[in-house]
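Next up, some structures in structure tokens.
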Structure I
Amino acid sequence: MEEELQSIEEQLRNSKDEWRWHVTCIIAEIPSGHLATYGCIAKIANQSFGHTLIPFNVAWLRRHLYGLLTHDTQVPLHRVAKVGDVKSCADSDKTKEYNDRLRGQEGSLENPVWWHPCA
């Protein structure tokens, strides 16, 4: 995962919207077997870095990261979910397929554990 993060760090960190790098780093910290909502990630970024993000910003970035990294990424984008949407119903068919498989392997598909580090 470190190599993949390094490959996109310059692009995200040096952008006018550095929040994209901060949110990517937060996503990388979500533990295996856990899911985090877009809102939770936005809240962490806002508290930790002084951003004013909303869940939509995080959803947009997740879609953007799938484009930069592909669905085979080691960055745990599959651990980010819409509130109550463990089965990825709101995602594209390709993303749903990957998320269902990876979440199933980690146990978060059938028994989701929601990550709330700043609750």
Structure II
Amino acid sequence: MTAAPRSIELAEAAVSAAADKLATDLRIVDVSEQLAITDCFVLAAAPNERQVNAIVDAVQERLLGHGVKPVRREGEREGRWVLLDYIDIVVHVQHSEERAYYSLERLWKDCPSLPLPADALPPAS
């Protein structure tokens, strides 16, 4: 079983919105084989709380355009690790320090990473 096409669509929209706000360390992890409660994790980082919150706002706005609202939000007040639960996808926007420390992609290393959409890829150096 792999992530549903709608879940992938939402994850790509979320990661693109995060990239528009200069999020770093972007990943889409297909956790559908391991978890029955969601299909994808979207992972993003930012160097400060203000940017974490800007990324969260951009993701919520973009996904609202796709007709979905988060059923649960956690961590917005602190701005260090914000979780947006959309049922089909879960978006984690973390302060860079938390992103490096918790390294969620390492925790879910048995799950495949999905390719990022072209507009979310880092610029070539």
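Each value in this text was obtained by applying a stated rule to the coordinates, not by laboratory testing. As the structure is a prediction and not an experimental result, all values here were calculated from the model. Cβ atoms are built from the backbone, for glycine too; each structure is taken alone.
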Practice item. Please state which of the structures I, II yields -16500 when helix-only ellipticity at 222 nm (-39500 (n - 2.57) for each DSSP H run of 4 or more, over all residues; to 500) is computed from it. Key: I
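Could you figure out which one of I, II the value 15.1 for mean count of other Cβ atoms within 10 Å over residues 64-71 was computed from?
Details: I: 15.1; II: 12.0.
That value comes from structure I.
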Point to revise | Comparison of I, II by distance in nm of label points 7 Å out along Cα→Cβ at positions 56 and 72 - largest value held by | key: I
**Study point:** distance in nm of label points 7 Å out along Cα→Cβ at positions 48 and 96 - structure with the largest value, from I, II
**Key:** I
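Taking distance in nm of label points 7 Å out along Cα→Cβ at positions 8 and 80 from the coordinates of each of I, II, which one would give 0.8? Write out the running numbers ahead of the final one.
On the way: I: 0.8; II: 3.6.
For distance in nm of label points 7 Å out along Cα→Cβ at positions 8 and 80, the value 0.8 is produced by structure I.
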